[in-house]
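FYI, it's all coordinate maths here, none of it is from the lab. It should be emphasised that the depicted structure is a prediction, and the values quoted were computed from it without experimental measurement. Cβ atoms are built from the backbone, for glycine too; each structure is taken alone.
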Structure P
Amino acid sequence: MDEEILKKFRKAGEISGRARDYGIRMIAEGVKYVEVAEAVEEYIYDHGADLAFPVNIAVNHVAAHYTPTSKDRKRFQYGDVVKLDVGAHIDGCIGDTAATVEVGSSAWGLLIDSSRTALRQVLSIMRPGISLGRIGAEVEKTITSYGFRPIVNLTGHSIDVYKLHGGYSIPNYDNHNPLRIKKGMIIAIEPFATSGIGSVSSQGSSNIYRFLKIKKGLKPDYLQKAREIEEARKGLPFSSRWFMKKIGGDERVLRRLVLKGVLYSYPILVEEKGGIVAQWEHTVYVTDDGVDVLTGREV
């Protein structure tokens, strides 16, 4: 990998990790979701990076793809299991990281530890030549040893410049995939553990969007908004909060662009049987004989 590109990945990873830690420290009973999301996003901006995606805040049975709107009134409650997923980028070089915290209680400590330990185990065995199935087997073995299940239809992923999902999906169970990790890759490893059945399904709108393509027949004002989104995000996800601050307009514009096929609206992903979900994630650079963790220390 080009040294300048790698330097940007390292910087983005460092900022992502510090922003994650900052957000985790904010999570407490009575605090609004949106306060944490906006504070973490401002931290990323203030430290010289841009958002790779909106700050995701997934609570209890919600596994992924939720970010609050500007008017969101949800507050953290005692006993909540909160996943904070954070991503920063510099010129498309992305750091992606997540951590889980329980609000005020410790009922789900083993579940949280199962995901965190699975991440540590993968980091210890990851190297060029290891198969994706072998990585998934390590996650599955670790999580099931705690008495929980990995979520089989959520994965880690390779990362390319301006591509959050670069082509490789890193499984959380042994899918026997023989495809092998290569030196120089940027990989996000993110074990999801649950007390449920180990599968997620879609439920409602997440307030997270991604530009797809310009469509013919758009009214001039919608066309202008679409082009501004395309130029600013270059395919990376965004929220209505970002849209209102950076582009201008309300959620009706976004809904219209979704209906026209200009934008994709991500669904909220929830554990199918209502199981509690934990997640830990680091972005790594694959070296000659292991990995460099780019997204800082674990919380």
Structure Q
Amino acid sequence: MNKPLPVVMSFSGNDPTGGAGIQADIESATSMGARIAPVITAITVQDTQNVKFFSAVDAKMVVEQARVILEDMPVAVFKVGMVGSIENINAIHTILHDYPEIPVIVDPIISAGGGKSLASDEMALAYSDLLFPFTNLVTPNSNEVRLLAPEADSLDACAHELMDDGCEYVLLTGTHEGTDQVINTFYGHQKKIETSCWERLPHNYHGSGCTLTSAIAGLVACGLSISDASSIAQEYAWQSLVNGYQSGMVQYHPNRFFWTKDWIESDNHSEFEKMISPEESIARRVD
């Protein structure tokens, strides 16, 4: 019997462009060797420019989606993305409270890539009160962390405030800063642990944060430490952006399956083609 892939339960919105949200989570976690159990929190109407509007899923439905899977599958990691409403934050809180042994990784999505607000001030406060006390890693960008820690006077102070709220680790990404390079900073145990610099790419990308956080969740589900997973996932996310493409008219999409490119472009397909051929399929079929 084949060993099952580790399961990441992702609380996330649906993005019909496929660039962000639950599809980004599925592609990223799959690339890391895990799989997603999707719990949909919101339905969005959006294109590659911006979110037009969204509707939060009823909080009771969010809880029921999660509980039926938790009673059926061994979930290795919780990943929290777009929450949709204050009621859904409360719903997710009850799940995290009931499963304190499962690691929690939070991507605090406050606004869409095009600027549309996806969370109210009240929701930002609820992250601190209801989610961060259970959070092992939070991955805000610099705009998000300022909204989550409005009293802090520097990005370092913001990160420390999130740790004071209960987050074990903070990975603060610098894509929204005006620096020549993108500077990401990893914090833990009330101190700055590591800073990494990445080439700033020329385009705007739709789903880069989802890609990073879900890759980390997938790696943690596979047994890596949060520190190691964060380092590897940053490289994976950057490569996804380097290999990104423009599906629509505005923002680029990360290519989260860039790692298949060399295989696709090679001539060494014979074994795979044999495996999926109709003749081989018939030969393997068990009546």
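One table, with the values for the structure above:
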item	result
Origin of the derived value 3.1 (distance in nm of label points 7 Å out along Cα→Cβ at positions 89 and 193; candidates P, Q)	P
Structure with the greatest value (metric mean count of other Cβ atoms within 10 Å over residues 41-48, set P, Q)	Q
Top of P, Q by distance in nm of label points 7 Å out along Cα→Cβ at positions 105 and 145, largest first	P
For relative contact order in percent (Cα under 8 Å, 6 or more apart) computed as 24, the structure of P, Q it came from	P
Per Cα Rg over 2.2 N^0.38 Å, the highest-valued of structures P, Q	Q
